[in-house]
Structure 1
Amino acid sequence: MTTDTVATEKPKRNYNVLFGLTLLALLVFLWILLSLTTASFASGNNIANLLRQGSMIAILAVGQTFVIITGGIDLSVGAVVGFGTVIVAMMINAGWPIWVAILSTLLVGVGIGLFHGFGIVRMGLPPFIITLATLTSLRGIGLLMTNGNSININSDEFTAFSRNSVLGIPNLFWMVILVAIPAYVFLHHSRWGRYLFSVGSNAEASRLSGVNIQRTIFMAYVLSGLLASFVGVLLAARIGIGNPTQAEGWELQAIASSVIGGTSLFGAIGSVHGPLLGAFILATINNGANLLNVNSFWQRIITGALIIIIVYFDGLRRRAK
């Protein structure tokens, strides 16, 4: 860990807390505003649906955040999700136990992350290029495996999970908690998390301080691939099919959630709670817009405007240092 990184660690932590409280206030404000605007927003069914909508993007955003903190990007996560639905669907229909199908899908995600790390570290490819290539390739491989068709999952036990809830809270949202707690401990209370910030801040200084840069980059992309494949399992359970074209555009939503949550595209700044709140802010905007019959095109415009504003102010903050 470099001296500069240690010196700035506390201000960064304070910034993350303050920004997180601001995001939470914004989310609460949106919920109150929409509850007053349309009575159907506050209904139990709609809130449960909103939580399900935001949960999978939230998990993707956490994985994306690990990568962005190092100064990289992972454009493949949407394709990994779609490919994951195909893997788990084919294995369940082939008679494999559900736990084996899930574990195998997660291992595929880990393998994809290792491939990205190899391309970046060993081959010297830019993260944008290697992950964009994977995005395109996985869609094509999935279509070849399925002959362009969807695979119906013949397991009520598997698909029922996404429809059920515990204590009135959808199971999919509990999966966010399952991911968020260890992710928070890893990023903010472990040396491996500090290494991610260090690499994103100054890779060369980190190397001179003894940080294994290559291993850290591998770790970031493996975690992103693992969480993307986990979302693929959750999506397959929710829709009951395996289809490689599912989750198109989710990589952009994950990046948007991470950026709105305070993660700097310049690297070295980010948190776990920020992207989670960012994902549910986007889900709330989309849900509210649908209830108010707002043209879906405006939803994209609002999301794009939020990204521009936040990245602009992030740039101003960096220049003010």
Structure 2
Amino acid sequence: MFTLLAIYISLLTCTPGKEMYARYGHTALRVVDTEQQMDVCFNYGMFDFNTEHFYYKFVRGETYYQLGAEDTYSFLMAYKMEGRQVYEQQLNLTDSQAVAVRDALIENYQPENRQYLYNFVFDNCATRPLAVIEKAVGDTIRSTYSGWKGKTFRQILQYYTGMHSWAEFGTNLLFGRRADREMTQREKTFLPEQLMLYLSYATFSDGTPVVAKEHIGAFRVQPVRWYETWYVGLALFVLLFGALCIYDRLRCRISYGVDIALAIVYVIVFIIVVFLTFFSIHPLVGFNWRLFLFPALHAALRFGSKRIIRW
């Protein structure tokens, strides 16, 4: 961390954790004001599992997150105990601009202002700090950062979720065609690492660098072990269900219980996707071909075994 000045604002970027919700990292704003004896981290990633009908609201896209605040030492120690690094970028703000950011965060932390309607892509713990900075300084930030140029939302999420992981498969299953739209330079900042890199190459309209000094590094995305990939799961499904089909044909009897159980799973997943597509306010969800992958294989294996082995 940096030498303390009278007042300064830093963007803190936390590296990914092991849990699914932590795989994208996290973002916070650090406010240091020596005159007020203040060294506090504000982050927009707080939510309450005990909220009434939490999971239904989460699926609907009506999850309310809130701004949290804690002393910097506690914030850093919590991430250290998880084995996660915290990078810092001290922003190149005047005293009056830093005060404006501080006051805006304090105002947002008031009980009546803390909550906001969370949106995974367009309004989250990374996009909010950027908006607070720009509003407080009265300027728009521009960046020459070109990472992931020409890539889509789906592609960048696949990378951070873990290529070929079951989490990636689930993400692909729920995200429709809108996730295949190319991201703009600005839209990438919904991910903490991308916001950090965006600011590292950013300037205000007068050409002043947004970051005065920084200590940053690349995220280390956990590789997915081969036996944890959905490809292996798919192969096992084909082998096991294919063997069952052949066995059924040899004994001239169909295991209807297995077919019914799998059909129930397909229907449940289909209903969830239909609900998300037509009744959720999540911006990227919708139908895609992956929804029919396992049912199609199921039907193909049943049909194929019938053609190979006659009654």
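Where a number appears in this text, it was derived from the coordinates with a stated rule and is not lab data. Just so we're clear, the structure is a prediction, and the values are computed from it rather than from any experiment. Cβ atoms are built from the backbone, for glycine too; each structure is taken alone.
Figures for the structure shown
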read-out: Volume of the Cα convex hull per residue in Å³, for residues 71-254 alone from the coordinates reads 187; which among 1, 2; value: 2
read-out: For 5.4 (distance in nm of label points 7 Å out along Cα→Cβ at positions 207 and 287, calculated) the corresponding structure among 1, 2; value: 2
read-out: helix-only ellipticity at 222 nm (-39500 (n - 2.57) for each DSSP H run of 4 or more, over all residues; to 500) derived as -26500 - corresponding label from 1, 2; value: 1
read-out: Identity of the structure behind 24.1, 87 (criterion: Rg and Dmax of the Cα atoms in Å, calculated), options 1, 2; value: 2
read-out: FRET efficiency 1/(1 + (r/R0)^6) of positions 279 and 303 (r between Cβ atoms, R0 = 41 Å, to 0.05) derived as 1.00 - corresponding label from 1, 2; value: 1
read-out: Test item: distance in nm of label points 7 Å out along Cα→Cβ at positions 63 and 87 calculated as 2.4, pick one of 1, 2; value: 2
read-out: Computed 20 for relative contact order in percent (Cα under 8 Å, 6 or more apart) - originating structure among 1, 2; value: 2
